[in-house]
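Multiple structures follow.
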Structure I
Amino acid sequence: MNSIIVSHESDVDGVFSAAIALMRYPQSKVIFTSYGKDNFLRISDLVYKEVVATQGNGLVIFTDLGLNDDLISPISDTFSFLKSNSWSVLWIDHHPWSEKALNLFQKIETFHLVLDRGGNKCASELIYEHLLYGNNKAKRLASIAHTSDYLLKDQDIPPLPELIVYYRTLSNFYSKITGLAKRVSDGILWDTEMQSDFNNYVNLRNEAKSNSLKMIRIQELSGGLKMAIIPVSSYIQTSLFSEEIFQKTAVDVAFFFNKEGKISIRRNNPVIECNKIANELLEGGGHEYAAGGKMKSNPDQIDEVLKEIQNATETWLKKKI
């Protein structure tokens, strides 16, 4: 069967989702992407080329990717193309979806959406349950992805989240991340090449964290809450770094931003809804506990960044009240 797997490129859950899908469909073409309209247009182009080059019908599996309203138009065009070529779609995800996005899957019989609305499962768990239920290796991979995605301490796992961050800085990122997914699908979680790559990364990460810690800005919010904004380089894994930030500052929410204007939001207080704050930013989306988006401000102007993020957060607080 012809098949294409499209997954999230930024974390363990995305890589492991693709790996479990590969166990079910080992002949698949694997494509990784991130959020944003430009990324989805790139994916659409790659899917077009793959379908045209392949004879017969097939299946596209999207996993660990939410569908924001601003992405509906490019995806609708891709869906129309796939339908006309007798390809099916299976989309498996655990992010919040709007009713408008959900309606896309009510129009075509061969397009199916598996969505966890409870917020208790990662995408790898959903892939396991839907495609390989009962397979012990897939079950173990899904468990590791759950531990990583929800920042749990229930088992020790290799430093894969940071390795993925490092790979994203390399010019051959897509070959590295695809190779990682194939290793994981074979049950290989760490080897000498990965250890060598990680050794190269550690010094870069430590220097980047030291520089970021010198530039933290803390701001009080309504209701006695506090936020921190932290400039970060591409060598920092924000979910792990957020634990250090919360220990050092005791703020309720932290915003990490990079030179490209991307923002990652992490919370230290269950009152905070990261995805709702992200909705006040450009291309925002994610979960209550972790989300992201883009900002309009110049990343080099930290006062402007602080003001924009504070305004977005205060706007959400007013809506919450």
Structure II
Amino acid sequence: MSYAIQIDQFGGPEVLDWREIEVPALQRGMALIRQQAVGLNFIDTYHRSGLYPLDLPAGIGAEAAGIVEAVGDGVDTVAVGDRVAYIGLPPGAYAQMRVFAADRLVRIPDDISSETAAGAMLKGLTAWYLLRRSYPVEPGQHILLYAAAGGVGLIASQWAASLKAHVIGVVSTDEKASLALDNGCEDIVQSDDPEFVSHVRDLTEGAGVAAVYDSVGKDSFFQSLDCLRPHGMMVTYGNASGAVEPFSPMELARRGSLMLTRPVIFDFIRERADLVAAADELFGLIQAGLIKIHINQTYPLKDAAQAHIDLEARKTTGSVVLIP
């Protein structure tokens, strides 16, 4: 048996219930993990609220790190005793014990803690697919990065800086601005700046940015388009303010033949080789000191509801880790 967070209905943080569950039997190709740290991500709130519907009752959580306790038949990618991390579906990472597909696990280097790995995997691989796949950033380019003091933002800004890009970060407070500037951002725009677009244009000498990485969604979508240079790329990858509403493709045409993508991380790591390569690149940058994972908040896993409240109220910065 294991304790885990489960939901029986969609709703606010109050639907998160800490209860004892039965751990599924170990099947071929699977591994049993004793989890040491669980990452909190906005996708967890989307599953909880029903924005991304699940079959109920359900667990939530898409990222964790721990130790392999047992493996099923046919497993050759990990062994008992390995320290591993994962991201993936179905949700269910908010648990003390988890059975998960062994070929979706990656080994954690000895000099990286389980807490760091849990705070880095989903956010770090999100930064990877944004900067390395969705729109590959080139040295000298200006990019606009929303939630620059958040979990993805702090990693992506450091990663982009290591690629010699000029990062303009979007934040909501002076405290977050200071944090973003200490982690790769060269300039800051406040999210409530009434002259937001003009400010971004001024920072790029009127040209506009090569790419926008927008996790806010509905409320910032057209503002983000207006910040792009001709042929610029709009990467919309989150729905913090709600899903982007339907619009005419002519909105892209009249702003300079813009490009738009709505990527999803799992489409970039379908093959194990891609998953391992992405994780190796992320862990390598952490080991080299080019990326620091800021775990600025931890909560007991049983208090996941409070963690969700704080995340949605924008009270958190960096990575949030839940301890089983």
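Can you spot which of I, II the value 13 was calculated from, given it is relative contact order in percent (Cα under 8 Å, 6 or more apart)? Among I, II, the structure yielding 13 for relative contact order in percent (Cα under 8 Å, 6 or more apart) is I. Out of I, II, which one gives 50, 26, 20 for Cα extents along the principal axes in Å, for residues 164-235 alone as computed from the coordinates? Answer for the origin of the read-out: I.
Each of I, II could give helix-only ellipticity at 222 nm (-39500 (n - 2.57) for each DSSP H run of 4 or more, over all residues; to 500), but the derived value -8000 comes from II.
Upon calculation of P(r) over Cα pairs in 5 Å bins from 0, in percent, for residues 196-243 alone from the atomic coordinates, which of the structures I, II produces 5, 25, 29, 23, 13, 5, 0? Working through the options, I get structure II.
Any read-out appearing in this document is the output of simple, stated calculations on the displayed coordinates, not a laboratory observation. Here the structure is a predicted model, which means the values were calculated and not measured.
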